[in-house]
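Take a look at these structures.
Nothing in this text is a laboratory measurement; each read-out follows from the coordinates by a stated rule. Everything numeric here is computed off the predicted structure, so don't read it as measured data. Cβ atoms are built from the backbone, for glycine too; each structure is taken alone.
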Structure I
Amino acid sequence: MIETVRNAWKIPELRKKLIYTIVALIVFRFGHSIYVPYVDTKMLATQFAAYASTILGYFNILAGGGLSSASVFALSVYPYINSSIIMQLLQVAIPSLERLAKEGGEEGRKKIATITRYVTVAIALVMGFSYYTMLKTQGVLTRTDLWSGIVIVLTFVAGASFVMWLGEQITEKGVGNGVSLLIFVGIVSRGPSAAMSMISGVMAGTLAWWKALLTIVLFVAIIAFVVFITNAERRIPVSYAKRVVGRKQYGGQSTHLPMKVNMAGVMPVIFASTIVTVPSTIAAFFTPAEGSFWAGFINVFSQGKPLYIIVYLLLIFGFAYFYSAIQFNPIEIANNLKANGGFIPGFRPGRPTSDFIAKVLNKVTLMGAIFLAIVCGIPQILSNIEGMGSLSVGGTSVIIMVGVALETVKAIENQMLMRHYKGFLE
């Protein structure tokens, strides 16, 4: 990875892209140091410590601590991500949007992107107002009049809109996927503080040295496991029939259809985490009476409890199959192969081919879901063992960091291949 970046730095055009990306990421982190007006940030940070096991704490980690400090970029890229997911689902449900995305060409993609931006602003407005309502309920606002509320909400919306624009600019003028890189930077930015906290705990005697060492070993092992599975894929052999056009012969070659083991990426984990943390999120704002049904219900679904872990893993499996089905359509793949004269050896074109691809997809998705369950389930199990809560390592964060790092390096390598970089090709 380091060698790839070093070689890319030697190419003037790629060096400009890398510099642009670095500057944009610095601007993104600088925005987290600018706070919205009329908010007591110290009191907010203290209260957010109690939300660690809620959906707010989960989003705060992925946002680089923006929610706990009420920064201008507190909403981060979440409105844009939610908007993109909604548009993907609508393309499956609404035929006109599906035709626009597949048959509209470049103009159709631009229209989809424009609609996505408008939906992003609408979602940011809803999320900004919800966040403002939470701040007002928790009593961390220095002013609660109408004008201050409008200023705070519009500041959050403007920050989310700027982050969306910044991510698109990185994708267009920089290196890699801009939105993914912004999430990556938000997660990595919390690394130094976590490391200093661990070192301080060991030096103060509040954290055993072997627990700190085991945390580091576990973290490295999870990274290695995530790298291995992220690069793993199932390759289905595909052959193309020979055909003669004029005096030239086309086809006759063999290739493969790649199917990634973790095709759904981190999306099943994000969806599952969002749903399973709803009870603890409600409990953070509305404390039920001791001994009541809801008190027992929330206690059973608290983070680290057996039922919480079981439901969490089942949701990961369910969303893994759901998201893979959206991304990979066996019938469409089989039709494309048939239209281009391709076939899978041993299977007739059409229905038999689509059935075989669907069967392989189910097996690959199962392995990907098991992988996600292992990576995200280990921290939950460790947090449930007495005295080992400090070993909890965020599986979601690791998957995102490794995935974005590999994706960015691959993007750099593709840029170098396009420019026929001699040193790299050798």
Structure II
Amino acid sequence: MSKSVAGSTSTFDIKTGLAISDIDAIAWNALVKGQSPFLQHGFLLALEQSGSVCADTGWEPCHVAIFQKERLVAAMPLYIKHHSYGEYVFDWAWADAYRRNGLRYYPKLLTAIPFTPSQSARILTADPDYQTVLLPQIVAAVTHFAGEIGASSWHILFPDQSSADALKTTRLIRREATQFHWRNQNYTSFDDFLASCNSRKRKNLKKERNDVTGQGFSFERLTGAQLTPEIWDQFYMFYQNTYQVRGQHGYLTRDFFSQVHKLLPDQIFLMMARHKSHDRYVAGAMFLKDHKTLYGRYWGCEQDYQNLHFETCYYQGIDICIAEGLERFDAGAQGEHKLRRGFEPVTTCSYHWIQHPQFSEAIRSYCDEERHHNAAYMSAAAEQLPYKNQPVKNAQALSTNNDDN
């Protein structure tokens, strides 16, 4: 569905209901400006073309595109959601409250990258000044669209600092949470990183790495033409296994991995683990990168091995960041176990529009209280870091330093 909606002016034409294939890839990527790989047209196209994201999976694309004299000058990812899976900002309690009061919470609208709890721009603009000019019109257009389709709400998840600052000027409800990211302090080697840690924590980290080596594991980083269909088949089996052990099914189809490899060949690689007693891979993790950040996303193995997850998903990633001079390692959502491995607490946020006035005020009050608890959690979490001289105030410094990907 592609149409002009309320909020259009004689200067800007705002359209909603677009699939990513309805938007020119070069024009979209010109707005992304080399930011997070998850914003790239190719990544979103792989999700849609592979059937991982569609109405049948509860993720119906309806992206926003803003044109000025037929030139794309701004855009925003947008989906109609019929559930709350794959989002990593949990609103199940809100949905349940609606149900208990005889109201429908779904469908809802969501601005996010599917299955990707990573901070990046949510309002893509050709000119930074357009963000201030267009944001009120975008909010009006999306909330109008919500009314047309009977959506209860609109949720903007994991905006970067620039988008979050712009959204502060609206009446949308701000919610905060915590992730854990590793920062490269100009380390020259993994041993250099270890030297920044206190003695006890340094000993534990070395023990974990030595344990994996002692079990006979070796690692291969596979990129480009090395990523054959057979390799992807093996990795997909590992990926699905992580869900099957919990009685679930992975969000992504096998075709997604082939598609994203084809569309983003220079930004994606696999770290595969091989055991000396097997003539095959036994585990693997998928990573993406941009010019300054490494992103760890999907992991799986054929069976549990002691400390293999930490080595494959974290320590191998830290090695890569140091070797390539990358500034940051975003290893995914949640995981307090990352703290003692050097991943620092970082504040993430989301913004929410709730159509129902009484529920809107109740959720606003809840989020205000939740922010206070999150700030206290950040300070407590920072005390668990392994570094020699780790000031508690570092948690608050990090919370205001979530720069662009």
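Overview of results
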quantity	calculated
Read-out mean count of other Cβ atoms within 10 Å over residues 134-141, computed value 16.4, structure in I, II	I
If distance in nm of label points 7 Å out along Cα→Cβ at positions 254 and 278 is computed and equals 1.8, the structure in I, II	II
Value 3.0, calculated as distance in nm of label points 7 Å out along Cα→Cβ at positions 30 and 150, assigned to which of I, II	I
Mean projected area of the Cα convex hull in nm², for residues 294-373 alone - structure with the largest value, from I, II	II
If distance in nm of label points 7 Å out along Cα→Cβ at positions 94 and 158 is computed and equals 3.0, the structure in I, II	I
Highest-scoring label, criterion being mean count of other Cβ atoms within 10 Å over residues 70-77, among I, II	I
Structure with the greatest value (metric volume of the Cα convex hull per residue in Å³, for residues 182-301 alone, set I, II)	I
Label whose coordinates, when helix-only ellipticity at 222 nm (-39500 (n - 2.57) for each DSSP H run of 4 or more, over all residues; to 500) is calculated, return -11000 (choices I, II)	II
Label whose coordinates, when FRET efficiency 1/(1 + (r/R0)^6) of positions 38 and 318 (r between Cβ atoms, R0 = 30 Å, to 0.05) is calculated, return 0.10 (choices I, II)	I
Read-out Kirkwood radius over Cα pairs in Å, computed value 22.4, structure in I, II	II
